[in-house]
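The next part holds the structures, each set out as structure tokens.
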Structure 1
Amino acid sequence: MNIIGPDFLVFGVDDMESCRQYLTDYGLKAAGDDRFLALDGTGVIIKPKDDPSLPAALETPTMLRKTVYGVADQATLEAIATELSSDREVKRLADGSIESVDDMGFALGFQVTVRTTLSLPAEIVNAPGSSHQRAVNDIGVQKVAAPEPRSLSHIVYFVPDFARAEAFYAERLGFITTDRFTGVGPFMRPAGTTDHHTVFFIQTPPHMLGCEHFTFHMAGPTEVMHAGRNMVEKGYQSFWGPGRHLFGSNWFWYFKSPLGCNMEYDADMDLHDDQWTAREGAPGADNSQAFLFKYTEKWSPMGPPPGAKPQ
């Protein structure tokens, strides 16, 4: 199945205005009242939780109502419809997409992808012992008002049976497991991308079924730091980070959101092909990140040291 990755996440929310403000502050661009886009056209759709166009809510507090995957072409869309209709309902919607559910009960949509191919510079690094990556006299960082998310990266689900979830995505949709935490769940990617993962399953009790977090790719770690700092200064609560993961290698910074889950910035995720052999590690802090920073206010060497008491 030539599934590329998530195009949209659809939420049924309690407070439309606070969600609009949050997604705009996060860096997404509003396209109407309910659609917020990254630079490649992927994004988030929000609707009031009682909107009749939404798939039925799960019997848990999660606000996630649907994950819409982009596929390469119409042939892939038809192949998915044929595969899933063998044992569950597949709806054909007016916009040409199809809709069904996975084995955990999450609503899934599939459409010919709306994401566009970006042609933008990325953050690059010069280091002693390596040929120059950034040209001489090419400045590495400049002040910018707000870094812009480039593409919807991945979603993390709380599920009561990660083995069943993994089997569905592997056997029915062609997803590939890249790494896993023992007894917790797998990181998986669809066949149409080399990103380390577009989905991660975490084993939890049934009452926690839902979205734990989702994230957008940024241009590099500097943008993750800058975007995260902007969020802190706007009063949003940092949940985890900044830091760098081990599985996937991506830089990260997570924030609490009014969508009922966390939202992350990430950058510089590992890429894998079919030659990659999945790793397995014990869950816990030692394997969750290579390092983790703690946010503090700006400081200048011309001023008092951090934490100094006023005289």
Structure 2
Amino acid sequence: MSFVQGRTAIVTGAGSGICFAFTKLLLDQGCNVVLGDLALRPEAEELLKLHSTPNKQPRAIFHRTDVRNWRDLDQLFKIAQEQFGRIDIVCPGAGIFEPSFSNFWYPPETAESRDDPLESRYSTLDINLTHAVRMSQQAVQHFTKAKTDGFIVHISSVAAQHANFFCPMYAASKHAISGFVRSLAMLDNPPEGSGLTKIRVNAVAPGCIKTPLWTESRDRHMFDEEKDEWVSPEWVAENMLQLVLNPDYKGGTVLEVGTAVRKVELLNDPGPLEKGNTLSNRKVSEDEVWENLRGLSGQVKN
């Protein structure tokens, strides 16, 4: 019998990619899942159909969720509690790869951007970082009040170990996720006699994962099919589950997932392994940034 059988997970970004693979794996292991996303890709819709019968176990419930909206996040927790009576695993997995509509190199005043200067917000940071922080806060509050052990699984990136000129907000958000996860490590070891439960907060740091986040990205040309190597979302999902199952992965673990897997050290880490973590054509995107800046320079008035 699987450890997660009969338990309940909340997963954002579950409509595609890594978080869809994680959702499927949890359901295969007997875990109920509340899926949060703006929409489901066809494969996620099929999975939902297989697990949406009220009397079927495990069950999956989809709630259309804009993770930038905290009321939507509240609703995910409410649904999980009402429908399943418990919450055990929370994965704030929704993320974007700094698209042109929310991009450091395309300011809110430019035609490409959909970030509204009047709202004083960047969607990339709201989705990649703020929603992950808020869901973690909600999860800690829930586990503490319910007096149950819990697991929070984040998605960082090998970008958290790099400087990324072409996507600085994405890189900043992933550096922040890794730092955030490490900062919550002590939740896995509350003071003796405190009566507090254990909450394990960990993260995977994937490399080049063949998901729509990459294959439909404006920067997909950075991947060289002859030199670079894809990693499957299913492989990342398996390691996300290990962050729940394996007691050796103490709270605060950041697990690099390329073709090989290793713990990323807090200090003096050697950096990402090569296979599954390289973008041989990244200079193309860097050159596009320089070209864009030259265009902006031509618009400057003295």
Structure 3
Amino acid sequence: MTELPTPLEALLGYSTLLAMWGALLLHWFFPIPREFNPLSLWRQVATAIAEKVNHADDPPSQQRLAGGLSLAIMWLTLATLLIALQQIVWVPWLFDLLLLWLSLSWKPLTDTVLELEATLLRQDKPGARTLLAKSINRDTQSLSPVGIAKAGCETLLMGYSRGLIGILFWYAIGGGIAAFLYTLIVQLARCWPTRRGDYAQFGLATSVFLSVVDAVPARLFALLIAMGHRFEPSVTAIREQGRSWSANGAGWILAASGAKFQLALGGPAIYDDEKISRPRIGGEIAPSPLHLALLNQQLRQKALLWILTQSFLMWFAHGLL
């Protein structure tokens, strides 16, 4: 007669799911500060490599080749090390939990956005610009309060998408290693942004790679955002505006959110003292500090729905195996 597993044994059978919830709780209560996260070393290495091999006087094709080789060497090297390390760890679920905890980054961003809202309400423009500059790559010193609020909304949207949703999606696909490797690509794209002239060619391979790995989770999250009130205008905006923004899912997310909350997003932005033309996207209402709080609340609800749905699907898939 087959013995039934104890409750503890049954619970441990869902170790992958437990690791996910453990990492989420750890990140919520004990988020790793940006300066102490091991990913800061990854960003430093990426910057140092770019300084060595990315030369403005090189032909564009050589810059693209240097960027592609730098991406391959850095990313594949760490991927190989993580896969090798996975073979010798004693507690696989704890390894997954640790990698997922290191990957998540949305909680500090939401705290920063709430602080940004309070700073704008105090009409402290210099303080708001300085605070925003810590989270985005573009210049903030000339931004008006409306521009600060708009940039804050865009940063919050992409922070949820790439600091939580994309990570959880790839965790479900390939465990902690896949989630961590996704985060590494996001970090490289931030270190080598193609909107800045000195990385326009060098960062192209990383940008394309990010578009590939971000395509499915970002689009699914955009559709989740669109659900409910103003669903049809949001879907219409995705279809008409989303593709004009970029090849990855960022356009879908900004279009869906802008149409749903009728916020005017996108438009010109300044990178290294140069104004870059970006398509206008979303609605007609100029973002304000109150929209930061509203958007944060709505995104938190959508993120919780994603987490619960993914948890059910992971539990169901485990039961089938």
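Which structure, out of 1, 2, 3, was FRET efficiency 1/(1 + (r/R0)^6) of positions 109 and 253 (r between Cβ atoms, R0 = 30 Å, to 0.05) calculated from, if the result is 0.60?
It must be structure 1, since only it matches.
Work out the source of -4500 here, i.e. which of 1, 2, 3 gives that when helix-only ellipticity at 222 nm (-39500 (n - 2.57) for each DSSP H run of 4 or more, over all residues; to 500) is computed.
Going label by label, the one that fits is 1.
From which structure (1, 2, 3) was distance in nm of label points 7 Å out along Cα→Cβ at positions 29 and 61 calculated, if the value obtained is 3.5?
Working through the options, I get structure 1.
If semi-axes √(5λ) of the Cα gyration tensor in Å, for residues 237-292 alone comes out at 31, 13, 11 when worked out from the coordinates, which of 1, 2, 3 was used?
2
Laboratory data are not the source of any read-out in this text; all were calculated from the coordinates shown. Not measured: the values here are computed from a predicted model. Cβ atoms are built from the backbone, for glycine too; each structure is taken alone.
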